[in-house]
Structure 1
Amino acid sequence: MQNDWQSWDELRLFFSDSLENSEIKLNEPLGEKTTYRSGGGCSIFIQVGTIRDLDIIAGRIRGLQIPLAVLGNGSNLLISDAGFSGLILRLGEEFKSFSVEGERIVTGGAAILPVVARKSVAAGLTGFEWAVGVPGSMGGAVRMNAGGHGSDMSKSVQRVDGIDLASGDHFALSTDQLNFSYRNSSITSSQIITGVTLELMRGDIEESEQQISEIVRWRVENQPGGQNAGSVFTNPEKESAGRLIEAAGCKGLRIGTAHVSKKHANFIQVDHGGKSEDVAALIEEVRVRVFEKFGIELQSENHFLGFS
């Protein structure tokens, strides 16, 4: 289908004509919306206010020849310094909802994991404490089956709801249908998760709060702060990516404004005002050095947007 718009501003008007509760911006900076705090902007950005607006957007983008990406909390994303020539969708405040239904927690797709973890504990439920140190959104965490401290999303997700932007269809998927595996699920790039249901257990609030405190303490002692996106590489089977990176002599390695953390070798930190291209180059250099030494090809957990 041919596009009936000639400029990004015309496309903005094409959407704003029917959206009532969403914010539309042109040339929106994206770097500060990620935990790397680097990268350029996007041509058009929509912060989606309601399910109704998301339905309208899904209907209007079908057939448009326009690159599209969904942005969560930006905790696993590297955006090119040149930015992204296309449309970015991000769920707004309505999608950060949280409610308790017996031993189930129902959240919006944009709810932030540490917030959900702490609220779950306050509600007397246990099983999601591990997520207190993962700064992602619930939707993004489901898509990549985020995890830590011996658990992951697959252990507690009971159902997810969302919209397939390619077809406009709503979907509801059970745990079995999500096909969870290590840092992966069946959720595709065209599917946007609007709601997540967790199945937890009754627990002791004091014990859960202690567990959260221990997790926070461990992360402070063992992982760097600053501008990073958590673990850069997935762990190979029966191996530690961090150990391999350190053994390959990459700990502290720097390219331009990015360096491998001296505190944890599977983290890459970016200087204030740093460049995403330096991060991408460093990721590739680490992969090459590990492969040359061990014959193991590391796989990145990070998603890349706007790179050729």
Structure 2
Amino acid sequence: MTKRKIIIATRGSKLALWQAEWIKSLLLDINPDFDIELNKIKTTGDKILDVPLAQVGGKGLFVKEIEEAMLRGEADLAVHSMKDVPTDLPAGLHLSAITKREDPRDAFIAGKGIKSLNELPGGANIGTSSLRRICQLLNLRPDLKITQLRGNVDTRLRKVAEGEFDAIILAAAGVKRLGFADRITERLSVEISLPAIGQGAVGIECRVDDVFINDLLKKLNHEETAVCVRAERAFLKKLEGGCQVPIAAYAKLVDGKIVIAGLVGSLDGRTLIKDKLEGAPDKAEYIGTTLAENILAKGARKILDEFYGN
């Protein structure tokens, strides 16, 4: 009997490949007779390494080429970090599954002798390219120097180890998945650094009309994570934001209710507009959208208009 072939589209970074291999292993657990191969695709975000992503502009910098490959039939499904996935997907594609969330927090990774963010001396040089992290960091510690940092996890860790930076901030999930959890100095609480939308979750995208793949992926979906990420993405969609805008949100289930915190910040960190909302899990999108409306009414519209040049 011919084995059923499944092609997984993925970026070529170590973290992306780890995630794709992980999903491959889960699918083989379901049916060891699948013939699964990875189709490594270079995205716009992978090609432009010398410019901060916020300056590149646009949405879907790490997924567009992958989605195009799926629409051409060159892959059956794609594995993404959820924080990279735009809220609007191309016609014919959808998110079929979201896996159980890994640690959603940001990881503070410092050079020798520093044991926490609070211990950093004034003027310390912090590496990050995330506007979301920058605005929250400067709000907490306006005395710090922020320097743009791009590249894969290995490169970033090497730069802090060699003293090019006093510390860097990365998503804890990616650091842990690549086996570098011992390098984390401090996991920043969500009260200090509210995560990116979908941070820590892996999403699987496929063609809407592929019945076989959709039925298969249902088995990998973690409903609690999916509900929370839906609320976060509804928040982001209402704010018309991408992953390169100073917007953050994190939802969790508490006593049967969904509780979501959201934030919009100014680039200099002087203004952080925060709010929280809770409600029934089956109203996830409504709760996320309403939270965004509340934050816009508190003054976030002005910040976003300035950011988008409106």
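Numbers below:
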{"read-out": "If Rg and Dmax of the Cα atoms in Å, for residues 29-204 alone is computed and equals 17.8, 58, the structure in 1, 2", "value": "2"}
{"read-out": "Rg and Dmax of the Cα atoms in Å, for residues 173-284 alone from the coordinates reads 18.0, 49; which among 1, 2", "value": "1"}
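Taken together, the values in this text are just the output of simple stated rules run on the coordinates, not laboratory data. Computed from a predicted model, the values in this text were never measured in an experiment.
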